[in-house]
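J.: What follows is a set of structures for review.
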Structure P
Amino acid sequence: MKNYLIAFALTAISCFSIAQTPYHPVLAPGRAWDVFKTPPEMEICPYTSAVHLTTGGDTTVNGVTYKRLVRNHILSNNPVPFCGWFYVAPTSYLLNEYLLREDPAARKVYAYSFDYQSEYVLFDFTLQAGDTLKYPWGNEWPIDTVYDFTLANGEVRKRFQNSGFPDNAYVEGLGSLMGAFTPMFIPLEGWEVTTCVRDGDELLFSNAEGCIGPLYAEEFAPVGAIWHYTQPILNAPVEYSYTTITVTGDTVIGNEVWRVLKGGANPLCNLDAGFVRQVNDQVFFRDVNGGSFLLYDFGLLAGESYTTFSGSTVVKVHVDSIGTTTAGGQALKTWFVTCDPPFWGGRIVEKAGNLDYLIPIYGACDPLPGPIRCYADNDDFFKWVTYPCDTTFILAASEVFDFQSVKVAPNPLGEYLRLEIPGGSRHAVLFDLCDPTGRSVFRQEIAAGTTSVTLPLPSLPPAMYFWVINGQMGGRLVKAE
C-alpha cells in the first residue's frame, strides 16, 4: 500500500509539473516543414522526392474544425537523379489527406482518419517514459525515453522517443522527425525525413539537407503588397486622385492557392477585384467570374512573346528588349514590350508588373486608372512620383493649361513623342494619347515643373489620334502607314 501511494504521489507530481509547463503548439501560424523521402534501397542519391509544408485554411468534419496543410514540391535543378541544387517551387497544392487539430489544454495533436471515419491522437505531449501511444489500426508504440531537445534557436523542447529507430520520435512544437505529421513507425525500406522546421526566417530545427529556399527570388504579389495608381476624375474642377490594389491574403479555389486582390481608395469601375497565382516565372490572373489567363511571364527573353487578355480581347505581348528602369533611385529589371493591340503599357517591371496598371483594362471604363505611383510590400518600396503616393490634386480653373503654348511633336507620330510645356506646371499632369473612339492608348504622368519630356510610345496602328492633358483635348496627331 505504501509503495502504491508513493507511486501515485510521484505520478501526481509529474502530471502537475507537465500542466505547469508552457505548451508549445505544433500548428503555429507561419510554421513550415521541409520533408525529404529516402529511396527503398541505396541509390546514387539519398532522396527520391521532397515537399515543403505549411498550414492552410480550416475545414469542418462532423462539427469539428480541422486545419489543412498546403504542399509545395521541392524540386532539383538536376532532376535526374534527385541529388541536389534543391529549391521550393512556388506552386501550392491543398492536401486533402491531412486534417489536423490541436488541443493545447489536453496537450495533444489529433489527426482525422478517413479510413476509420474518426480522429485519433497523433502526438501526445503528456506521455511519460514507459507510456504507450496507441493508434486505431492496432499499432502501439512505447515511449521509451522523454528528454530535453535543444532547438536551433536555443530553446528547449521535450522529445518523445521510441527506441526501435533513431528518428522514430516527435518533438514539442515540431511534430514528427520522420515526415512532420507521420504517425510513429519503424521503416523497413524508404521513409521520410524532416529536414527543416522554421517560423518565417527563424530556424527551429535543421537536419541533413537543412532548409530549402525558393529558386526564384522575386515573389510576385506577396500578402500585404499594395499598388498606388493615379485615378483621374474628370469633373469640374478636374481631380487627380488615386486608387489602390492590395493583396489581402490567400484563398483556395479548386485545390489551388490564389492570392486575393482587393481595391482600396476610389476603386472606380471595380477593376481591381480578383486573384493572382504564381507558377514559377508565370503569374496568372483570375477574375471574380472564374475566367483566368496568363498575366505575366517573367521568364521570357528578348524576342519572345506571350498572350494575355483585356476583357475578351486577345492581347499579344512581345518582349522587345530587357533592361532596367529606376524608381526612387532603385534600378529594377524591366521588360520593354509591345502589345498588339496596344491595350497595355510598354514597360513591365519586376514585382510591380505593368506600369500602366496591374491588368490590361483598355475600354473597361472611362477614365482609366493609371499610371503607377508606388509599389510596396514588407521588403520593398518603389516610387515613381515625387509626391506622397496618396496625394489628390484638384485643379482650379486658373491652373488649366494654355494649350496654345504646349507643343507636341513630331506629327506624324514615330517611336517617340516630345512634349514641351513652357514654364512647367504647378502640379503633376496626366498626358493621354487617345484613339478615334476617345480611349486612351498611352498614358504618362508628368512631374510638376517639367518643361520638356520625351516619351517612348507603344506600337500604334495607323490612325488619327488626339492628345489630352488633364482631361482636356489639346490637338490631333497622325500615325501614318
Structure Q
Amino acid sequence: MQVFTESFFKLPEIEQIKDYKSVNTDSIVAGIFEEDTKDSALLRNLEKDFPDLIQSIQKKNFKGKAGRSVHLTANGKDIFIVGFGSKEEKKSWIKKENVRRASALGCINSRDNGAKSVLLLGFEGYEREAIEGALLGLYDFRFFKKEGGDENGDKQKRIEKIFLVSGNQVDIGFLKILCEAQNFARDIVNLPGNYINPSTLAEIASAVSEKYGLNCRIYDAEEIKRMGMEGVLAVGKGSSIPPKFVHIWWSPQDARDKIAFVGKAITFDSGGLSLKTPQAMVTMKADKSGSATVLGAMKVVGQIKPPVEVHGIFAACENMPSGTAQRPDDIIKTMGGKTVEVENTDAEGRLTLVDALHYAQQLGVTKIVDLATLTGACMVALGEYTAGAMGNSEDFIKFVCDIGNELGEKMWHLPFDRDLAEKLKSPYADLKNVGDSYGGAITAGMFMNEFVKKEVHWVHLDIAGPAFTRNKIGYFNQKGGTGYGVRTLVEIVRRIDEFRG
C-alpha cells in the first residue's frame, strides 16, 4: 500500500471565540453539571435567544448525568445539552473524562443530525478535554468504504468547523497535533495484515521520521541476526515477510533527559504453531497497537521538539505457522545473553520485546515505557478498558499511571510477586516464556523484568484491553483501534522534569 504519514480522517477546523453570539452555527452543544440543570448563568443566557429552554429541559427530565444528553430544537437550530455529572465528583480525572465524553457525545449527535458547524458552550476550565473529546469522538475510519459513503451508499456526514467559547488561553494547535497523531495510530491499528506487514510498518516509520525531522534506522533480518536478536528472529521466521527492527529518535542539544518508548509490533498474530482458534485470530491486526502508539507519540515529538531525547523502538514481525516457524521446546538466546525455552509460540510478543528493551538500554536512556497487547489475562483481571501497569520502579509506575488516568487512558498497577517467579523457571534454559494459567499478566511482566537493569526506570503497560475496542464507548464511537497511550507518552515527555524518582 501507499505509505502514509497522516491520519485518513481529516480533523475539523477549530476556532476559539469569546461570545457565542458572534457566530451562527448549525448546532450548539452546551455542557452542564447536574447541579445546574434547573438554573444557571449558561442556561439563562441561552434562554434569552431560545425562549423556554429551561422548561423544555425539565420536561424531558434531563438531570445532567454523565453520558446523557437531550436534543432540543429552537428557532430552527439544534441544541444538544450534554451532562458533565456532578460537581462534587472528588476524582478530578473522572470529572475530566466526563467532559471529554460529553463533548464527543454532543459533536457526534450534531454530525449525525447533519450539522457541519458546531458551537461548544459551557466548557470553560475544561477546554483541553472538550477538544480531545470532539476530535477523537468524530474519528471515522472509512479507508475501505465506498467513496463518499458507506456500504449502503449513505453519504458521509462530517463536522467541518468547531467554535469553542472560552476566554482562557488554549493551545489549539498542540491539541490538534496530539489528536491527529492518536487518530493516525488508530488508522495503523485498523489496517489489516494484508496492508500492514513488517516492511510497510517500517516504511511508515521512515516516512514519519523524514517528514517531522526525526532520525531513523531500520535493521533488516541479516542485521537483526548480527545483533544477536534471536527473540525477534524466532518470532518472525515463520512468515514469508522477514522482520524489521525500527529505531526512530529525537536528539536535541543539551537534552535534559533520555527516555525510550518501546512498542509491540506483531503486524498479525496467528499464534504460530501454538495456533489460535479462528475466533481468537480475528482482530489480531491489533497486535501492532503498541508500535502504532509509539509512532503516534514520536510524530508529536517531531513537531513539538521537546528538550528531551526521545527514542521510539519496535521489532516488527508476523507470527505465522509454517515449516520454518519456531517450535514449542525451542531454546533461543536473546540479545542480552539469557536463554529462553519456548513453551508456547503464542507468547511471542515478550520474545521480541526483551530484545528491544536490551537495545534501548544500550542507548543510555534513564527511563523506558513499553506498551504491548501482551496478555488476555490482563483483560480478565482489569476488564477491556484498563491497562495493567508493571515495572521495576514504584515511583515511575505512579508517575505514569497518574498522567494516564488524568488523560482518560486508564491504567492500574499490578504488583510483581516473587512467589510467582517459580512459574518461569526452566530445567533447560535461564527462563521459559510462559507460566501457568494463573497470574499471566504479572508473570509476563516479570519475565520482561529479567532483562531490565535496576538502574533504569521501567514501566510495562499491558494494553491488550484498551488498545482495541469491540464496543462503542465514550469518545471511541467506532469499533477498532483506539490509539491508547499516545497522549500519555507525549505528556510524560512534556512533564518529565516533574519526576523525582
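Every read-out reported here was derived from the displayed coordinates using simple, explicitly stated rules and does not represent laboratory data. Remember, predicted model here, so these are calculated numbers, not experimental data. Cβ atoms are built from the backbone, for glycine too; each structure is taken alone.
J.: With FRET efficiency 1/(1 + (r/R0)^6) of positions 138 and 314 (r between Cβ atoms, R0 = 25 Å, to 0.05) derived from the coordinates and found to be 0.30, which of P, Q does the value describe?
T.: Details: P: 0.00; Q: 0.30.
It traces back to Q.
J.: Assuming 14.5 is mean count of other Cβ atoms within 10 Å over residues 58-65 as calculated from a single structure, say which of P, Q it is.
T.: Q
J.: I would also like to ask the following. Check the numbers for relative contact order in percent (Cα under 8 Å, 6 or more apart) across P, Q and tell me which is largest.
T.: When relative contact order in percent (Cα under 8 Å, 6 or more apart) is computed for each of P, Q, structure Q gives the biggest number.
J.: Kindly point out which one of P, Q the value 3.9 was derived from, the read-out being distance in nm of label points 7 Å out along Cα→Cβ at positions 146 and 410. Don't jump to the answer; show the numbers that get you there.
T.: Values: P: 8.5; Q: 3.9.
For distance in nm of label points 7 Å out along Cα→Cβ at positions 146 and 410, the value 3.9 is produced by structure Q.
J.: Volume of the Cα convex hull per residue in Å³ was computed and gave 186; which structure, P, Q, did it come from?
T.: P
J.: Upon calculation of helix-only ellipticity at 222 nm (-39500 (n - 2.57) for each DSSP H run of 4 or more, over all residues; to 500) from the atomic coordinates, which of the structures P, Q produces -1500?
T.: The structure behind it is P.
J.: Given structures P, Q, which gives the highest value for distance in nm of label points 7 Å out along Cα→Cβ at positions 354 and 394? Please list the in-between numbers first.
T.: Details: P: 3.3; Q: 2.7.
When distance in nm of label points 7 Å out along Cα→Cβ at positions 354 and 394 is calculated for P, Q, structure P comes out on top.
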